[in-house]
Structures are given as C-alpha cells and as structure tokens.
Structure P
Amino acid sequence: MKHTWRYVVLALMATAVVATAALAQEVSFKDTVGDDNGPGTYTYPTDTVYLKGSFDITAVDFKLKGDKLEIAVTQNSQLQDKCWAMQYGFCVQMVFVFIKTDPNTGHTEGLPGLNVQFAPNAGWNKVVIVSPQPAGRVRSEVEQKVAKALQADVIVPARVKGGGRTITTWVDMKDVGAGDITKWGYQVLMQSNEGFPAATDLLTRKVNEYEGQHRFGGGTDGDCDPHVMDLLAGNAVGDASEVELQHKMLAYECNADGTSKKMATLNMVYKK
C-alpha cells in the first residue's frame, strides 16, 4: 500500500510539473524604436489622427494561459479610442500576427493588401488578424478576399482590447495548434486600419509615392510596394542592427507598369 501511494504521489507531482511548465510558456520580442518606415522610406499620413509612433512596434508578448494564447503588441504612442467610432480602445492600428507552428509546412503567400510573401522556409501556418473593426466585418472581408486555400488558417479573435500603448487579444489554442509556443516561429506586421479599403485589400491602408491625409507616402502609386510600416527582424531583441534587416526584408522592385518585379520577402523570428 505504501508503495502504491508513493507512486500516486510521484505521478501527481509529475503531472503538476508538466502543467506548470505549460502554463509558464511565454515568448517575448522587442523591436527597435523609430523604425516605423517600412523599407526605410515610408512616411505617415498627414492627418493628426496618426500620432508619431502609432505604427512603431516596440514589443510583442505571447503567453499561454490555460487553453488561450494571449497576444500583446505594444507600440510607441498612446492608443486613441475616440476616432472613427471604433469600440476596442484603438482605431488606427491593424496588426497581422503570423505563426509558424510546423517547421515542415506553411503558406508563403501573404494576405491581400500587404504585398508581401514569406521565404520558402518561413511559411506560416496560422495568422491572427488584430483589427479595431467588428469581428463580423473582418470575417466577411476574409471570406470575400482571402484565397479559399488560406481561409481555414486565418483567425479573427472575438475579443480585442487596447489600453495605454498595448493592443491585446486572446485566441483559442485549438485554433492555433498543438505544441510548445516557445518553439514556434513568429512574424508581426504593423499596418493601418482602413474602413474603406480597395476592392482587393483586406481592410489595409495603401502606401503611395507621396503621403496624403489618409495615405502613407514614400512608396509607389502602383501595387508593388509592401504595405507594412513595421515588423520583427533578426533576433527581435531591439538591437539597432535589426533596422537594416527589416529594410532588407521589405525591399522590393517594380515593373514599369507598377506591378511587382521583386516582392518583399519575410522571415520568421524565434525565441532565443
């Protein structure tokens, strides 16, 4: 009997250790301050609603909490909750969180309106769209504009919250995938929420040659430039060298007719 109880106690202790390890799964990244210029040339729209630093990622944190994955994206300005009647505590930002859960599979295509692709070894398995738009509208846009082959891997959270400088969302782990989140690859793209997007764009704001009231500048008037203001690069520890790596990933070339000759190609970052 004593031996039996000893085995039971040991088994319970082992279970507790495993459970504690799972609950403790966290991944944190930093990004250099002041690199919210895409490939190095992008400028903000001129309207005062776009505060300096609004699209400058400074940190991204992932935490496993029970059966939920908490995602927190911090940027370099105070969030605004009064513009455009948005209801989640922020209004100008829109974040795409690409996650690579399987080292052997993944999509290399980006989503409509981003004008990016992923390197062959950096294909994503899931993407979480963090938008201030109602979840129903985001899902409708996904159904209309995202390729059928990708739609099952697009996650639109039911709950999103902005506060201070941080946008937080929660997604079900069953929708993301099984495994250790500290082993996964991640890429986080900062875009801008666009309530009246182009027919082919997924609620994203365009980059033009010159900035306008509600248009980024420093790109092209064609559709060959990446529509991304900031992302994670290198080891994602906030080192100054990562700025050049960002610019390299977002480098692009256009044909004379404005179509893409060389598309911006992205890599994943991993916890070190």
Structure Q
Amino acid sequence: MRTMKARCVMLVLLTSISLSTRADLILDATSGLAIDRADLAARLAKADFLLLGEVHDNPAHHQARGELLATLPARFRSLVLEQLEQGRRLDPATPLDETLEQAGLDREGWGWPLHEPVIAAGRARDMGIAGGNLNRKVARKLALEGTPALDETLARMLEQAPLEDIGRRRLEADLAAGHCGKLPASRLPNMALAQRARDASLARTLLEAGGPAVLIAGNGHARRDYGVPVMLAAAAPRALVVSVGFLEAAPGDRPDAAPWRGVFDYLWFTTPAPRSDPCADLKMP
C-alpha cells in the first residue's frame, strides 16, 4: 500500500537510522535459523535474479536494502524498480532529481525520498536502473475489463506460468485484505489478473536485463507462491532466483519463519513503521 502524504515527513525522519543501531533479525525461511548480514550477502551472491521485497512505507527496509546492495558482487549490473514504469530508465549522467522527473516517478504516491537509499546505492555501483512496472492505465483497464485488455506478450507469459490453486487463493485473499475487505468478490479475478500482469512486466524487464539483476518491489511481487518468481521459473527454469521478504516485527517479538516457508527464501525483520489505520478512510470507487 502506498504512503499518504501526511505521513511522509514522519517516515523520512527515520531514514537516518543505520543498520548498526537497528535490532534487525534475518532468518533462513527454510530452516528457520537466524543468520547475520554477511552470511546473507554471501548466500545471495550467486543469484541470477535477486528479488528484494519491501513494505512500501517502512524506511528501514529501504535503508537496509541500500546497504545490502553495496555488499553484492560486481556481477550484479542491473536494478529494476517497481516504482517506475517499464521502458523508463535513470540516466547516470543526470542529477538524481532531474532524471527521476524525466523517468516519471510519482513522488507523492511513493513517498519520495523513502526509496532514495536504494537508488543512491544503485547509482554508486554504476548499475543500470530501469523501471519494470506495468503502465498504470493498462493495469486499471485490466482491473476493469479483464483478459481482453491483455497484450499478446503478457498474455503469453501468464499462460505459460499458471498459478497453483494455493497461490491463487493466497493472492485473492491478500488483495481482499489489502482493500480492507471492501473489494466485491466479483472484482477479485480481474484485480488478480492486473496484479499478475504487473508481475509479468517486472519479470520481463529482469529477463531483458541481460545478466544478474536485482528487483526492488513490494513483498507481494517477490513472493514465490504467486509473484515474479512464478514468471521467472516458467521463462528461465535454469536461473537461480532468490527472494528476500522484508517484514515487520515489534520489539520483543520472536518471529516464526514457518508461515513464510515456500513464500520467501530469506526473511529480514525490522521494527514497524509508524502509520495510521490505512482502512480508516479507504473508499472503493
């Protein structure tokens, strides 16, 4: 869920928190064992596609991923962003604010500068930085009209990467929860189609990167059960895809990896970001 303008100032103040002072917890989702940041970086080093999730309005997630990017080997040359539409790129020779404007970043919608640590880290490494998200008008049309609104390429990718029943149920349940239970059941199939088309668009951009690439996107896109990994497994079955979910846990909590087994490969927990009730003022069109 995107941030509200009224919360941005409070959240941006938290970006100065460093990893050295945060009580982050990293778990191997398969074994449930805790690992440190150096161990995680070593495990991620051989990935062909590295997917780093996020809770969009949590500045600790962006700071952590920016620092993680700095530890990756030089073989990772491409950074794909959910926050920009496919076909948009950042020019490394242009000042950051100017190239973001040219690339069409929705600053208010994404709560800029929340994502600045990630983009700054990519630019410092001289990575090619490209948008991968589906055009907003196309996504809206899919949500309203369904399959007839798909273009040929996306339709083929979706056909080649069908969801298992459990993935489909989880996707629809998460979409319903993300809309605070106010989304009519009749709209769920088209909303799920639009979400999967976004996954296909992000996967296509990763595949077109031509080498080891990193995806920066919400946790829903990084999920193995219904997100981008499903698309990559169908299109590039020999590629090593590694997914890291960035989640939240209150101080004193002891997160359990078991519910996330098969959803992410690794779990990175930070403290929750302060936020108001996102459902309080939500109105469905």
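No lab work stands behind these numbers, since they all come straight from the coordinates. Note that this is a predicted model, so its numbers are computed, not measured. Cβ atoms are built from the backbone, for glycine too; each structure is taken alone.
In this comparison of P, Q, the computed figure 36, 20, 18 for semi-axes √(5λ) of the Cα gyration tensor in Å is attributed to P.
Out of P, Q, which structure matches -11500 when helix-only ellipticity at 222 nm (-39500 (n - 2.57) for each DSSP H run of 4 or more, over all residues; to 500) is calculated? Can you show the working numbers first?
Values: P: -5500; Q: -11500.
Clearly, the read-out refers to Q.
P, Q: which one has distance in nm of label points 7 Å out along Cα→Cβ at positions 147 and 251, as calculated, at 2.5? Of the structures listed, the value fits P.
When P(r) over Cα pairs in 5 Å bins from 0, in percent, for residues 27-90 alone is computed across structures P, Q, the figure 4, 15, 19, 21, 18, 14, 6, 3, 0 traces back to P. For mean count of other Cβ atoms within 10 Å over residues 35-42, the highest value in the series P, Q is held by structure P. For which of P, Q does relative contact order in percent (Cα under 8 Å, 6 or more apart), calculated from the coordinates, equal 31? This value belongs to structure Q.
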